[in-house]
Structure 1
Amino acid sequence: MKKNTYFSVEELKRKLERYCVYQDRCHQEVERKFREFSVIPEAKELIFLHLLEHDFLNEERFSKSYARGKFSIKKWGKQRIVRELKFRDISEYNIKIALKEIDEAVYLSTVYSITEKRNALITEENVFKRRKKLTDFLLRKGYEYDLIYRTVKTVIESR
């Protein structure tokens, strides 16, 4: 984008509508777009209101799809998802609703399957070091410590 490009309020509305339709967005991402376009506060408020009224911008929908996507694609745990949603200034209420999107049975089976896959990749023979590597991996993924403890114990003992 060129430095001195100016858009009318209507043009900005259309641009931001397309931006929000392409993928669910949170308020913070739209705010960043406003800064990119150097929008004056009056126009920003007008466009923001338009996006909310016409359901282009919906934080509950964003948080639900974010949680589903990060869990199913990247296999992130609930703690990592919560941390990332908080980073995007999503409310506690919407975070709780988003976490309900993750089926508990699928969550548990995912933890076990990624632990088993990772365990197969680790060449370390020392049980304590192996356990530490698995635990660190699952903590980075954002799983709860008590769940990690049970999972790693089960996977290593079944070896």
Structure 2
Amino acid sequence: MASSIKNTLDVGALLGPGRRTIAVDSLIDVPAFDELRFVEPAHVVLDLRGVDRGIRIQGTIDAEVVADCRRCLGEVRIPLHLDVDERVAAGEEADPFADGNVLVGERLDLGDLVRQLTVTALPMGALCSEDCPGLCPQCGRNLNEGRCDHGEP
């Protein structure tokens, strides 16, 4: 059963001699990103293994993301199941403020890792439906809710 843990995990034991494996089966709070919001914590099942100069991350992520429809701006819920097979580089030269840096020193930011993997798996611009008519370009009415006086469908 998944437990809820803090978003960062000490992975120092994976980076040194006698490397071992850390198993994670947890609910992770994921920070929002632009217009994307997470309905609830993501269920993360991962095996973390020390590899040459970093960590190999394998497992699954299950999450539900809320985004705005690119045509009508209505709410779209997107369930996701991701298979994960990633490598994260370690090193003292890592800049903790760099984009995409989820490993700083011996701390792995699971919330940021999940956010980055989820964002890259989503389609470019969510749609509430393939036939969404969008907004009236004149009055801004959501045309999913009916016609407007401007002759839009």
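A short reminder: the numbers here are calculations on the coordinates, not readings from a lab. Remember, predicted model here, so these are calculated numbers, not experimental data. Cβ atoms are built from the backbone, for glycine too; each structure is taken alone.
For mean count of other Cβ atoms within 10 Å over residues 74-81, which of 1, 2 scores largest?
Numbers: 1: 18.5; 2: 13.5.
When mean count of other Cβ atoms within 10 Å over residues 74-81 is calculated for 1, 2, structure 1 comes out on top.
With distance in nm of label points 7 Å out along Cα→Cβ at positions 106 and 130 derived from the coordinates and found to be 5.3, which of 1, 2 does the value describe?
Numbers: 1: 3.1; 2: 5.3.
So the calculation was done on 2.
FRET efficiency 1/(1 + (r/R0)^6) of positions 122 and 138 (r between Cβ atoms, R0 = 30 Å, to 0.05) was computed and gave 0.45; which structure, 1, 2, did it come from?
Working: 1: 1.00; 2: 0.45.
For FRET efficiency 1/(1 + (r/R0)^6) of positions 122 and 138 (r between Cβ atoms, R0 = 30 Å, to 0.05), the value 0.45 is produced by structure 2.
Can you say which of 1, 2 returns 21.1, 65 when Rg and Dmax of the Cα atoms in Å is computed?
On the way: 1: 21.1, 65; 2: 20.0, 72.
Answer by label: 1.
Given a value of -3000 for helix-only ellipticity at 222 nm (-39500 (n - 2.57) for each DSSP H run of 4 or more, over all residues; to 500), point me to the structure among 1, 2 it was derived from. Could you put the intermediate results ahead of the total?
Details: 1: -23500; 2: -3000.
It was calculated from structure 2.
If distance in nm of label points 7 Å out along Cα→Cβ at positions 66 and 90 is computed to be 3.8, which of 1, 2 is the source?
Numbers: 1: 0.5; 2: 3.8.
Attributed to the structure labelled 2.
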